[in-house]
1. For mean count of other Cβ atoms within 10 Å over residues 36-43, which of the structures I, II, III scores highest?
2. Could you tell me which structure in I, II, III was used to calculate Rg and Dmax of the Cα atoms in Å, for residues 204-363 alone as 18.5, 53?
Structure I
Amino acid sequence: MITITEKNNKMVKLSNLIEKIWILGVIGLYIYLYVSQNFSNYIGKQFNLMGVFGVAIMIVLFLLAKPRNRKIGASTLVFIISIALIVYAGDGKASDSVLNRKGKQIGVNTTNYEKTKQISDDKEYEFKGVYLTADANTETEYIKPVKKKYISVDPETETWYIDNRILVGFKQGVTKDEVEEFVKKYNLKIVGEMKSISQYMFEFDESLSLQKMLGKVREMNNIKNIDENSKVQVADVVYATQEMIDELKNTDRIDSLKTQKQELAKRYIDGDSVVEITVDNFMKIMEAIYENPDLFKDKKIKLIGRTFKAEEIKKGYIGIGLWKIYCCAIDMTLVGYPVKADGKMEEGKWYELQGKIQIENGEPYIEYIEAKQVEEPKENQVY
């Protein structure tokens, strides 16, 4: 006859076994998704590293976690349901009926290039309430104003930043001599001191593109990995304040941005060759086409995408595009171009399309040339 104690022990063992199976199930799911390249069916590729980190933690838990004196209860039920959902979800691929209910978007929002006013390059802007803490001692802590001519906007990302300044945080206790040594090493000038938080703002003797500035940031952030005696804690780009952006977005700064973006768009056009759209350049080319439709008019275009219908798509047209994902599967949206196909393409299918960019009422669309139905590609998401 089984005693109550023996029965309780069996229930505790069963509870711990279910927990172990759950951990193994999660580990197995991650490994399967990586091997089968289906991880992006759950979350965006930009979170792959987090997935690896999660698997590592699960493996440690499985190997080192001690059995707990806990009977089967609500938490055990959660584990059982989770295991069932893992088995049910499999590779995470949604059915066509689910995919057809996802959001659809034609084109992208473009920048308004309307210029409204001129502002002198020498006008100065302060960093009001930014970088300086609320309790900062204004007699000893300061940030010098920045002139308009050093407030730039990156044409690829439309990121507004100060093109000749960098922000560096040092370890607590950094001395004035150590800061001066840093200044000499990088040929900098101090334009801001926030001593209470060990941060300084420095100025270069030249303006830098955002990519070059980010290169400087990476270089300085790597110092602490090379020199264990380094006092550098973290370096970062100095971004423009919202006040600066609001005033400058309708000035000649936008003229410069428009010109730069047109030059970037031209790199996708090579004589009479076809503009090939891939997962890697999908969003950049779409933005280039929608901001410079005249530049792409009559250009041949080739892409692989899923067809879809949306309210804004007119009769005789169909959308074709790729999945855009911000975080995970729940926020997936089909984003693409309208195609004047006159019924030659079915909704919800994958096609390799060749067409020609045309313009109607100022908006670009693809004029159908030819298309063939293809298998859904493994790489079908943009970020």
Structure II
Amino acid sequence: MLNVNCHLHTPYSFSAFEDIDDALNRAVAEDVKVVGINDFYTSKGFKEWKVGCDKRKLFPLFGIEFISLNQDDQLAGLRVNDPANPGRTYISGKGLAYPFNLPEPFASQLSAVVDESNKQVEAMCVKLNEFLQRINAGFTLDLTWIKKELTQGSLRERHLARALRMKLFEYCNDDFVEINSLLEELFGGKSIKSELTDIASLENEIRGNLLKIGGEAYVPEHPDAFLPMQSVCDIIIEAGGIPTYPFLADNEKGEYTDFENNLERVAKQLTERGFHSVEFITTRNDINLLEKYAGYLHEKGFVVTFGSEHNTPQMEPIVLYARHNKPLTERLKQINFEGACVIAAHQHLVSQGLEGYIDSSGYADRLKRKDFIELGESLIKSI
């Protein structure tokens, strides 16, 4: 069974990888043959992904990710796949046409969301610098430098956390005593939980203490940063993709969101909302939960895929595992491979101007899934 990872972020949004070559070289080293780019709000990495995959004989999948808002769910207080924000819903688009082409007014809608998201983080940087000056930290952050050196056009909270960590170490000349002392001051006297050598954990701690709700540099997101769920699905369909629901599923305590806590009900509601494709970030979930949820959804005709995201500073394997480094079962690997085959076949067809797995309204005849699996498998194995 070929190894597949259908959801990888790159530095075009935020990523543990240095660049796309780094991501693809790691895929080769771990013998992952099918890899899906899936950045927030952008297709800027598509060409580099395609060229890099061709060079390494990997099969590329083209995806994108959004954060949408369903006002009915918000008013009902329904937590969907963001446990802290009722109504807020992550949505991926899988199998977008390559080369990427998005007509108006959809291109302007996407651009406006990116601009609004960047503005929020820019405002955070202003507040962070004001705080650094207020406590006489001895340095501030240079937003122009951050954009040039740490981003590829999308500015995220994690970029600020990384920049602050880098500047802090530089200012303190890598003196751990001084770094620890200044961090405690930045955190309002709280002790540092992370080892200073654990860069990923430290950046996460900086983000959690300073940039999230209650932090000195927190800036609430403007409503314009979120498109309605249907508008996001329309953009994905116009770009040739398949709207895909990313499951959060169980956390470490075995808890679920309101929307996801009943498997039969959520499968029915997702179908009613026009979703024929779902995905899981497998490291979040218990292996038995993945067997139960992914297996049931696959049996109900959904396209089911798995990924790792790599959307944090923490470098993890590209080969997929469940929580606590449990290897995926052969059944889960088969489900993921078949899902990737459907996406591969779909993007192959829509890139030629033909109808793919879903039609122009987003409807999928799930009885055709087997045909798409066969076509996608032949495409993948031809590389």
Structure III
Amino acid sequence: MGMRIAIIGATGSIGTQALDVVSEYPERFTVVALAAGSESERFSTLRSAHPHAHAITGGSRQDLVALVEASAPDLVLVASAGLVALPATLAALRGGAAVAIANKETIVAGGELVIAAAREAAARAGTSVLERLRPVDSEHSALWQCLAGEDPASVAALWLTASGGPFRERGATEIAMATVEEALAHPTWSMGAKITIDSASLVNKGLEVIEAHRLFDVPIAQIHIAIHPQSVVHGLVEFSGGSTKAQLGVPDMRSPIAYAMGYPERMATRVRSVNLFERGTLSFAAPDLIRFPGLQLALEAGMRGQAATGTLIAADDVAVTRFLAGDMLFGGIPALIEAALTRFVHATSPRDVADVLALDEEVRTFARSWRPSAALTRGSHA
């Protein structure tokens, strides 16, 4: 029968590519549960392809918990947006399933709860935390692969790479005044609108630093970022002996998805290897925190703890939504995030899921009502 796999977010980019991997190894994986945000032709096709799988659309948090419990999976791929799958993630870990995590909100807003559950699950199973909670994001997968077989005490630093997005060469004022069309023109990756905007602001990279801090138990001060326009090197680990290991690959999410699904084995995929002769020069540069203030705010939030990171990701989500709707210019995103972090500076660190969700809603309510300055509205530049 093979490994029983549940996919939350089955019709999104990650879910779709995971099902591509499943189709390559039908003898190895059995899809036992599928969840999507809404009904669609794509989801109807998936129901037909996997007639014995539990399948739901538009499910609540408790519906997703029930789905996980009813399907008894060995592995749950969490690829949905937002915090809707946080309780299901915890239920999967506590129920003995491994989790392949491709959801930033779960780790950034509720990471301390999730990591605690993963540690308990690892102790029960006699395995590592990363066998129970497997990163899918390309940068975190790269770090995971570089850390395989290494003594954690020998790790001096982690390095995450970023393409630099569409504004890599632009000045601070030009970036702040950027339009939706300009921000969505990512030079390397083909992604959804939300993550593309977060990549343009480099907030996404700050969120990834927070995730790496929690997933790999490395202080934020020892996690660095390198702007790498070619997007060939996805992550590096620097060791105390003076060596640095890097993971290279073409920009194709099927590679990290397959690594998480097949772990500890490395499954073959149809993804081609990097041809270094074709790629030519690889360049690296430090990020500019003046031109990209959202990254600075994210790093500061990571240093402050879970209340600040929960505030950060909720405020950013509303800010990006308002930017995409034409409510403000690009510079309004870091301005709103900064206002929210200031407003909730004394928020208590969430102790359970209810606390995480309550803070998330409170921050969103504030962010929806926040008014940008006239200089950051579209009308002032018409």
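No value in this document is a laboratory result; all are computed from the given coordinates. Small disclaimer: the values here were computed from a predicted structure and weren't measured. Cβ atoms are built from the backbone, for glycine too; each structure is taken alone.
1. When mean count of other Cβ atoms within 10 Å over residues 36-43 is calculated for I, II, III, structure II comes out on top.
2. This value belongs to structure III.
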